[in-house]
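Asker: Input: structures, listed below.
Laboratory data are not the source of any read-out in this text; all were calculated from the coordinates shown. Since the structure is predicted, the reported quantities are computational estimates derived from the model, not experimental observations. Cβ atoms are built from the backbone, for glycine too; each structure is taken alone.
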Structure P
Amino acid sequence: MYANKKFGLIESGQEVMVYLSPHTPIRQKRLNDIISDSFYRELFMNPCLSGWNEGKTKHSYMHLCHEVLSRSQLNGVAKLRDAGIIINNLVVLPNISNASLANNGTHVSMGSQMLLRMLSDPTSGFTHVHEKYVSDLVVKIVEHFLPLFVCIYSASPYRIDFWDFHPEKVLSFLPHELDYTHLRMLWRRWKKKTKNKFFGNTLTPFGPLWLDKSLSKIFALKGDFVHDFRLIDYLVCLMSTEQSPALNGITGNTAKLKNDLEKLGIFHKDMSLYLLFKPREYSIMGFSGFEGRYYSLFESFEKDMGNAVSIQNLVIALAFHYIIEGKVTHNHIPDSPFIESERRQMIFDGAIGIPTFYVRADTKKLFLKYIVSKTKKVRNSRRYPGYLRVKLDEYLNALFNILREDGCHFIDMFNIEGVMEDLKQRLDSSSNLRASTRLTNEILHSAGVKSPFDLNGERFNMASERFYYNQLRKKHIMEAFNFLEEDFRNLDISIIANNEPFTSALNFVLQGMTLSRFLRLFKNDFLKGEADIKGIIQMVFLMLIVEYIEDKIQKRMRVIYDSAPVYRAGNA
């Protein structure tokens, strides 16, 4: 808003608008289809500068990512043929310029103060070798719990028309993320889920656009509706090779895997390895922890993101508990592409909306077997001998019960009983509490229709975009104002009262007005788009003051924490 007014953007017919949207804009995709990949990179490279001190370096890195991902998706077509999904030479090749880098998700990083202190202390006996061994195992454990987050706390609703339902397009990067067996299973069930049936037979588009659109109109072939398309349309994780496991706990394993993937034309060794749940190493990041990269769009920061982060923290703590108690080791979760795919397939099933998945009855994954043993309504598959048929909703309930039973002491310690009750209600498929359901209903309401299939793909996805930058943006702004007002109420008044610079700063900003009155007036002007330059600058100053005071409080609490005894690796 400051830039719009200060630099005369609105006067020249331009406007900067900041809002959350999980998909590449439709018009940007259209443009991407008619220009070269190099020209697209020149026009639309998202610099994604978070965590980088040198913007030019990151800009070059994003160019590399776009070039690699564009070719990687093309290479996936050959894998689809090898898997038997493409059975003839008639394919609609994906564009050589891939727009998926504009799919915007949310990354949540969480670090450990204790691990940081141990890794920075040479006498602790805990080194980067131990960190790598434990972190990889934590990731493998946590990946089993990730279906609890997909569509439950975040989502990205998307409509796919019949004429766009080509496997080489909609399966996108999945050939690089799933084993051929699970990829075929997923594709069969996805086709069964769609509204592409004619006399009980599922049809897929033939290729010529005029023919497919005609068939769609004549036979009422409507395509599909996907709950979290961002996880399908983007390379969110990479499957290991037989020679180079990514998570076996051995230092240097990711470098070996990236070299293998580069030779296969899937990835590049200079890129950071893509994982749904990623270790953040002390030697690289300056802290030790993990980053959740499976979040798409939050309908609410407080209800969705806040609760999701609490559950993420709970799952990480439970994973460490399993490891410390010796209940789960690397031997319980072997490192092979098939076993990786077996534990990740349900994440993509949840994103698409597929209600079942299959697990080998003799799976060597003892941890997955433990979860399945607690899952209800599991039966032997009639279609796939030697496999168990598992209902996804029952699997989610089993995960919830495991968190409740095995992590009960953490639930009490973190004081998240209310968060767990909220999760239980979200898991009830008949409720409307899931993020995917709420986002979809609000999009439909804004578009004036009752079902995603009342609109074709382009109209529904355009309606989604309008909802994101209109109603949802304003809702997020209201939440942000509520957070700011709460921050002011919760600030340590004694710090402000006993510190002349803070008092002077507030008096300078408010200019005799009470804080509550200023926020109320500014919020009304802001939502109407009528805030003036003076009010905007005052608001920026207020936010800086809040951040500065909170930082002072956190540093004071950190001093208290650091005075606690350090537990060595030998007796931790």
Structure Q
Amino acid sequence: MYTYNHVDRQLLQDRVAQFKDQVARYLAGDLDEDSFRPLRLQNGLYIQRQAPMLRIAVPYGLVSASQLRKIADITRRYDRGYAHVSTRQNFQLNWPALEQVPALLAELAEVDMHCIQTSGNCIRNTTTDVFAGVAPDEIEDPRPYCELIRQWSTLHPEFAYLPRKFKIAVCGSDQDRAAIYAHDVGLALCHDAAGELGVRVLVGGGLGRTPVIGECIEEFLPIEHLLSYLEAVLRVYNLLGRRDNKYKARIKILVRAMGVEAFREAVHREWTPLKYGDLTLSEEQLADARSHFSTMPYSEQSSSTAETPLDPLYSRWLERNTHAHKQAGYRAVTVVLKSHGLAPGDITAEQLDIMADLADTYSFGEVRNSHHQNMVLADVPENALYSVWQTLQAAGLARAHGGYLTDLICCPGGDFCSLANARSIPVAAAIGEQFEDLDYLHDLGPIELNISGCMNACGHHHIGHIGILGVDKKGEEFFQVSLGGKQADKAQIGKILGPSFKAEAIPDVIGKILNTYVAHRSEEERFIDTCHRIGIEPFKEAVYATATV
């Protein structure tokens, strides 16, 4: 894990003092709303439907046990005793008082945390595979390169006021678990024929009002040119991206307007004078970045020592919520944050403390936030899995449905967000209640269900195997359903099933979709494979034959 140095810490202290002064001037009436808005957004502070929302940066999802305990403490004293894990691997607080935010930021700085660039038209938190560094299919650990991007992009003076927000994701494995095709820039680490490390560069992906799958503009970029090439991409976007219409200001619109070839040529023109300049990464810089993410001090573990108790609940959890590890004798554990009574991605202060204790005891003091709104203990010895499960079970965090239908992604929706058309959280809760049977979920196999409360697509509904979008019909909340979306391996945007449905109809609609899948699937075929093989028509016929829309 990257450890902040005195430069990092001084920067945080300066930002805290600066924002404290800005808030004081705003509250005193010396800064008007229009002047204050970009200042608060640069510090991750939104004004939501009911209260301010503060987004806390968790670079590439990696958080220490001490940081978790600080978040837990802050939620008790400044919020309502819980935090929310977002799809960008960050934490969000839904109830901080504006006048208390500077003090809250000062406490975050004590544990090397901040809210810088978690909002606004800038380069946002770089995301990656939650299993980075431990995945057996990993080509290269992506975290050092995420850290280099973080250092380059933080408070970059040229890119503080981009046409719109800008998101980068990095994948280092054969299987894309970072949704790189749905980002402004997606980076896939790879090797050339000589074994040299580089990245495949995708640009122009994104969801929202105009969902687009990113396109490749560089098949193999040597790793030493990573930052200079990103600088060139951002320069082209900053110069040519639209600023007259925020709905057409993302880089995906620019790439489509110019065409991929023209955009690539523009990037290369900008890149030529940068290619061997100050941004070229030396072997020393690369080695230093990698040294912060070196292999953990694993002990010699034998899987034969990991006895599986005769407890069906534990066996089910072991099968569905733990994952293969590149180190023999270890497993990665997904802690699914989709508990009854809480919004997807929410975790209480007490549960945060428990996660911190588990991390310290069993996983080298680290936890990861995933873009599926879960948390992961990445380095658990196999002979400790039962103890971990017992603790999670007692904390209400051991439901064995990781990767299945009810392990869904869901934005906060109309309960919190002033942009939302509909309340997405109650729909997620209704789906969870109707499809509670774990044996049924397991029979269905892996299914990604994503819910967004509006066209901004914070719930990534476009790339869900099943996507649900909240829409407004003359002041009433309705929900549109799409099928066949996919985030990786030939990524696709889902196809809209047809007319939208009232909220109370959604669980039954999902049930009909699932029944159609079961009726048509071949042996061992996953939902997404069946969906692509038979097309959308059989699902449409089953749903609209008796549905009320």
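Asker: Can you say which of P, Q returns 12 when relative contact order in percent (Cα under 8 Å, 6 or more apart) is computed?
Answerer: Working: P: 18; Q: 12.
That value comes from structure Q.
Asker: Please state which of the structures P, Q yields -11000 when helix-only ellipticity at 222 nm (-39500 (n - 2.57) for each DSSP H run of 4 or more, over all residues; to 500) is computed from it. Display every interim value, and only then the final one.
Answerer: Numbers: P: -16000; Q: -11000.
It traces back to Q.
Asker: Now, a different point. Have a look at P, Q and say which one yields 3.0 for distance in nm of label points 7 Å out along Cα→Cβ at positions 84 and 508, as calculated.
Answerer: Numbers: P: 7.3; Q: 3.0.
Comparing all candidates, it corresponds to Q.
Asker: Continuing with this model, one more query. If FRET efficiency 1/(1 + (r/R0)^6) of positions 44 and 124 (r between Cβ atoms, R0 = 30 Å, to 0.05) is calculated from each of P, Q, which structure is the one that comes out at 0.05? Let's see the in-between values first.
Answerer: Details: P: 0.05; Q: 1.00.
Answer by label: P.
Asker: Quick check: 21, 57, 21, 0 is what I get for P(r) over Cα pairs in 20 Å bins from 0, in percent, calculated from one of P, Q. Which structure matches?
Answerer: Numbers: P: 18, 52, 28, 3; Q: 21, 57, 21, 0.
For P(r) over Cα pairs in 20 Å bins from 0, in percent, the value 21, 57, 21, 0 is produced by structure Q.
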